[in-house]
Every structure is written in C-alpha cells, then in structure tokens.
1. Here Kirkwood radius over Cα pairs in Å has been calculated and equals 17.1, so which of I, II was it run on?
2. Quick check on the output: -11500 is helix-only ellipticity at 222 nm (-39500 (n - 2.57) for each DSSP H run of 4 or more, over all residues; to 500), derived from one of I, II. Which one produced it?
3. For structures I, II, which has the highest computed value of FRET efficiency 1/(1 + (r/R0)^6) of positions 22 and 62 (r between Cβ atoms, R0 = 30 Å, to 0.05)?
Structure I
C-alpha cells in the first residue's frame, strides 16, 4: 500500500546517505523504521496501563507499604 508522507529535506538527505551505505532503498529504510517504532510502542503499552491504578484507594502508596512492613515486626 502506498502512503504519501512529507519529510524535511534534512531527513531525506540522511535517508539517501544511509540507503547508499546499506544498499537498501529509502522505502525499505522507512518500512524498517516504522516496524521498529511500532514494536517499541507495543512493548511499552502494558506499562502505561498500570499508571493510575492506585488512584482512589484512600491511602498513599508509601503509607500502605509502611503498614505492611510494620506487620513484619510483630
């Protein structure tokens, strides 16, 4: 599938140089860059789902931790 994307001239020049060094086309370099970006986003997304889980608990996380540890001294 074709997609049109406008890139700044400095990125085009960098892609040209890299394509020349690696013997890959600019299109292939862009496909690989997008694949790597998407893979990183998929691996970090579950971490983001954890943010805010403690909200509404009525107790600060540190207070909760200290209360649990106080049980160890009993």
Structure II
C-alpha cells in the first residue's frame, strides 16, 4: 500500500505528562503518541497502514455472500 501520493492532516498535541500525541483528521482511529514529534510522525505512518489494512479485512469479512464482486486498485496522484 503506497501512501506517498496522498496528503493527510496530522494534528499534534503536547501532553502534560511529557511527549506528544497525534492523530490524522481524515482517518478515524489513526492516532499515536511519542516522546518527540518525529517519533509521533513515524508512529502515525504505521497507524495509517494498520487502520487501512484492518478496514480492508473487516470489509472483506462483512461482504454479502452470494453477490458477485469486483476489486481493482485505484491510484490518486
């Protein structure tokens, strides 16, 4: 899964205990935390991959049986 061609909005919050938390506005569930902003950014990339892969698996499990389906890759520039 390639995310280099997409742009998301990351929001970072400084937490009182120290470090940062962050989330992606466009992808519910894509959130993370870290000691530094760089760590949170790295963790958010992994969180995006995990959320999208989980959504794909859940979608396939919940697909109605008996209906013919078609899958194709869509690319966005």
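No value in this document is a laboratory result; all are computed from the given coordinates. Everything numeric in this text was worked out from a predicted model, so none of it was measured. Cβ atoms are built from the backbone, for glycine too; each structure is taken alone.
1. This value belongs to structure I.
2. Among I, II, the structure yielding -11500 for helix-only ellipticity at 222 nm (-39500 (n - 2.57) for each DSSP H run of 4 or more, over all residues; to 500) is II.
3. Result for FRET efficiency 1/(1 + (r/R0)^6) of positions 22 and 62 (r between Cβ atoms, R0 = 30 Å, to 0.05) over I, II: largest is II.
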